[in-house]
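What follows draws every value from the coordinates through simple rules; no lab data is involved. Owing to the predicted nature of the structure, the values given are computational and were not obtained by experimental measurement. Cβ atoms are built from the backbone, for glycine too; each structure is taken alone.
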Structure I
Amino acid sequence: MNETALVFAPISGILGLLFALYLSNKISKEDTGTDKMREISSYIHEGAMAFLTREYRTLAVFILIVFMILGLFINWSTAICFAIGAVFSILSGFFGMQVATKANVRTANAARKGQNKALEIAFSGGAVMGMSVVGLGLLGVGILYIITRNAEIVTGFGLGASSIALFARVGGGIYTKAADVGADLVGKVEAGIPEDDPRNPAVIADNVGDNVGDVAGMGADLFESYVGSIISTLTLGVVLFKDGRGVLFPLVLASIGVISSIIGSLFVKGKEDSNPQKSLKNGTYVSSILVLIAAGILSYTLFGGLKAFWAIAGGTLVGVIIGQLTEVYTSADYRHVKKISYQSQTGPATTIISGLAVGMYSTVPSILFIAVAVLFSFFVMGGFANSMAGLYGISLAALGMLSTTGMTVAVDAYGPIADNAGGIAEMSGLPKEVRQITDRLDSVGNTTAAIGKGFAIGSAALTALALFASYSQAVGIKAIDLLNPLTLVGVLLGGVLPYFFAALTMEAVGKSANEMIEEVRRQFRENPGIMEGKEKPDYARCVDISTGAALRQMVLPGILAVVVPVAVGLILGAEALGGLIAGSVVSGVLVAILMANAGGAWDNAKKYIETGEFGGKGSGAHKAAVVGDTVGDPFKDTAGPAMNILIKLMTIVSLVFAPVIAQYGGMLINNLVK
């Protein structure tokens, strides 16, 4: 193996982090606007950082417990990798949110001068998150593999990343949606005041939630997706290519992906009054083209042909198609969202029915293209004649989808920054023209966020399959026998787990939102001066409600995802655990697509009505659409996004604990049978 080329991975990771630092310093130099803007921004920043601090204190206990279990029952090297993965995941969210909560007020101030400067600052803030994700991910995987030379040990890093991602996504999702639902239902529907009105006691909590859910939570989500795709390729590449080429290819390609994302970000420039989405797409296309060129050169250099390139290209293409499909089902530019808006004229019930139908319809083409990616990448690399090479091809397809994660996260994280900027503009009393600019940026952000979720879901399916193959190798399973009742029970348990998980997270949002609604109603009732603009709402109380509720409710779902696979493996055996993984992947991907796209469609149906269609703001259709959006909020921002983390976390837990399950798995059921 070429040692110099191997070092290229951590070097590229450091380069990504340095670019993030450069952008952060550049943002800090921008003007923060008026005293009122700075005051509101400080509330958001302090609330967001207070939540993260409390969340990380809670997670420290979990990290310590799992670290000890891994050290005692697996090995201390894997335990150390787990701890590093967890810490790096925390850092990626921390860095991203620090800058996002500073970029929001600067974006709002820049919007006073025009759209282009506001777009530049918001995107730069998102790019800090993107570069932190890929920089820390590649730095961690690269250095740990160079030190250990053992892909199985490096899976501990992936376990740490996935564990923290689930807690961050669920905790952040519960926080943001409790605040959002409370602010919308009492503020917009009951009190009839505009979104982000400073009289709404939940408005600061709502803006804080955009950061803890859609920046820190989303960053941790895509950090684990990115790391998981690299590790799944490493674990199969070690088995398939004894000379190290199977390891070198994904590490070097991911390294080039970081550089390509940096170059692509430089192309995100627009003209005043132009569509911001076009500028964002330009950066994505440039990054993808550079990665594909590099994949072709690497494939020919390392493998003497273009098979690996075609697998990467297939995954990249399907990722783009899934992103476009997501846009078709969630953007107001297409008929599905317009249909929901039209149905809203007859009330909330038809809004909910049509939105669910759109989400269900959207699963069909997405699954078909995921299936195409699986078959194409499997057969182009080896097929049944060389099934291990075929499975390596599937992992390459996932890597292709996530090779430009730096750019994908930047585009995704830009959305909540623009959303926050609109809130600050509203609460600061800036001219309507400023809010129009931030709303235009935010509207594009909703679509880009939905596309990012589509990428994450598609890559999750492929990555989970590749990790499943590695698990099968580790425990010696050659096939899943569905006629074996233990395996069938595993499939059934795996199939129901995403629904149970979604129920827990949805109920958590409901409980937390109920607390928030009662608090906002209480403040309006007991302090009539708030509505008159004479008294200041108690923002801190609402922030505290969301924080406490999120931290209480995130624990059980997070622990379940780690405990259930190990318990099933030890009680029912390795094959039953294989069935659990298979059932959860199928069920989880479908639930994720349904929830993400239905939620996105409801959100944009509301925004489409707010442009003046079907009666505009304040109309019956608008009130019905707000209810649909409220239902969709935990769909698309809490339960839905957590599904792709859930299926990968359960798979990587199974892989890490494979030695224990191979030795002791099924002992309980075997003793009972005897």
Structure II
Amino acid sequence: MLVSPALRELLDSPEGALLAERLPYKIVGTIGPAGLIGPAELRYVAHVDFLTTDTYDGRGTRYGWSVPEEPLNAFLLLLVVVACVVLLLPVLIFVAAAVRFGGEQRDRRLAALRLVGADTAATRRIAAGESLVGALLGLLVGLGIFAVARQFSGSFTLWDVNAYPSDVVPMPALAALVLVAVPAASVVVTLFALRGVAIEPLGVVRTATPRRRRLWWRLLILAIGVALLVPLVGRVRVTETSVDTAWIVTATTLFLIGLTTLLPWLVEAGVKRLHGGPVAWQLAVRRLQLSSGTAARAVSGIVVAATGAIALQMLFQAMETDFTELTGEDSSRAQLAISVDAKSGDEARTMLTRLERTKGVSGAISVIRSHAYRPGPPPQGEEAPSFTSIRVGDCASLGEFATLPSCRDGDVFVFLAHGEQGAPDDTLVTRTARPGATVVLRDPSAPADGRRAPASGPAPRWHIPATARLVDSRPAPTGMYEYGILATPSAIDAGLLEEPDAETMLRLDPSVPDAADHVRNAAAAIDPTSWVHSLQNTQQSDQFSSVRTGILIGSTLTMLLVAASLLVSTLEQLRDRRRLLSSLVAFGTRRSTLGWSVLWQTAVPIVLGLTLAVAGGLGLGVVLLRTTGQRVHDWWAFLPVTGVGAALIAAVTLLSMPLLWRLMRADGLRTE
């Protein structure tokens, strides 16, 4: 066999010992990247002589077999569109905020330029050029980091996704948009930030009385976003395969931008009313009162990410029921279902005994399954004779397929599929299997495909006892309502059955590690083409799982970016306050007091931002659910997001402590 590098490594390790038993083929080569999805994929291709068209074609597992890909329905498209907005908008906010890092130091440099003769217009052009050069250098560094980081993409697996470096390639159009948008944004944001600054030769003078932040235009943006979403209510249906992408993107973007612009007003209005308290609290509050805009910009990314995360979580919880279906299987009765082709009834019984005695098996529902045919030529108008299934097993196993009033060895039952899955087939059963009737245990007609010649000699017959009772079927652990004949071992010679199947449903001992793998190894040892199926009560759509995985990956990366933005913003504020911090320490302020002030300075804007995000996220989630006709399943979807916010407060505070301790040294008092 050929194996992937990851599979070779696993097979050579102690963890792969059980898997190595199931793959007893000689390794003669390695599958290259062209044949794998990612370097961590476990895949093998074996050359074996036991596969024929009979053993693999009909099971749908032949190499290269596939089904037509279904397009995403409207619900999943809505999730993807909203997720793209939610994940990309914090990046734009981070770019806009990053341009303003080090603003106070830049203002002092510009004042020095005014001192040597530059006029106001020249200083603004110089500031814009400085930002442009910084943005271009940042793009070059970012390209370099991306080029290096993508080489290690195969070393990491995020939410079960692993990729080769050659597959981590940005779309050319989007990459070009980034290369143009970032420098342009840096110039625009810089000129916008200098609109209220008077740069004089002896220093920088900001407007003495900052203008009060106006609320009306912020609410207007928010209202426009909501107004654009309202017409979509009830128009997104799961049966459709398209949504109005541009409309949804515009509405969601405006809604999130409205929340972002509302945050500075909320922080300013909130901290204005805070007074008194411990020294650390007063230092933090006073700093926020003097410069709340900087803190609000740092938290804006968190507001957008948290709002979107809450809305997406509400969508996920509501839509999960639409993409999760009950399989009908009962994993409490059995955990594995196995079917193996046998040549005779005796061989089938031997197979079942081996499986039942496998390590980790605590119980079994085992039958030998074949077919019973109506003797004589087919009825007029039918090409093949009527037939039904026949199962041979002990009373305990037969009782899992039908409701038996009583049972002992020697009994025979004819069970009818009165269940929802098979009532129309009851006539086929009664036409073939009736108490006192005779059935043929071999297909009297030649195979339609001509692949197997008819057996020689007369077909064996079996007389159904007149005492056989009619019973109703019950759903098996596989969820199916079966029908046909149930016979105990003494009632029929299993050796008469034609090419039966050994079927068993096993209960596994939870105290035995890797019990399922032991069973799979036993089944593979009996017949490598045996069918082994894990019973699950529910089954989730692969498309839904793929979308959720992609959004989780994007959310993880976005939160890391938001955390980095908040940390850099905090560090920049500390550097701008170097002289102030050194002065406070020189006057006797305790270092622990300054440390707590940094904590409160980070916590207050985040708490206000998360409060806004919870309200906005719940509102956005409700409106988006209304577009799909869904209802809210969990109003507490914001709790995990608030937990992440608390973790960010703690992480940023701890990571900023080393710099804070350095900035509180006496040399911070030096100045020019």
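I have 0.05 for FRET efficiency 1/(1 + (r/R0)^6) of positions 258 and 362 (r between Cβ atoms, R0 = 35 Å, to 0.05), calculated from one of the structures I, II. Which structure is it?
II
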- Query: Between structures I, II, where is percent of Cα pairs over 40 Å apart highest?
  - Reply: II
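Suppose you compute distance in nm of label points 7 Å out along Cα→Cβ at positions 98 and 538 for every structure in I, II: which one lands on 3.3?
Numbers: I: 3.3; II: 4.0.
It traces back to I.
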- Can you say which of I, II returns 4.2 when distance in nm of label points 7 Å out along Cα→Cβ at positions 42 and 506 is computed? I
- Message: Quick check: 1, 7, 11, 12, 14, 12, 12, 11, 9, 6, 4, 1, 1, 0 is what I get for P(r) over Cα pairs in 5 Å bins from 0, in percent, for residues 82-241 alone, calculated from one of I, II. Which structure matches?
- Response: II
- Message: If helix-only ellipticity at 222 nm (-39500 (n - 2.57) for each DSSP H run of 4 or more, over all residues; to 500) computes to -29000, which of I, II did it come from?
- Response: I
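Out of I, II, which has the highest value for FRET efficiency 1/(1 + (r/R0)^6) of positions 194 and 626 (r between Cβ atoms, R0 = 35 Å, to 0.05)?
Values: I: 1.00; II: 0.20.
Of structures I, II, the maximum of FRET efficiency 1/(1 + (r/R0)^6) of positions 194 and 626 (r between Cβ atoms, R0 = 35 Å, to 0.05) occurs in I.
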- Message: Matching task: -0.56, -0.68, -1.37 is the computed value of log10 I(q)/I(0) by the Debye sum over Cα atoms at q = 0.09, 0.10, 0.15 Å⁻¹, for residues 74-409 alone. Pick the structure from I, II.
- Response: I
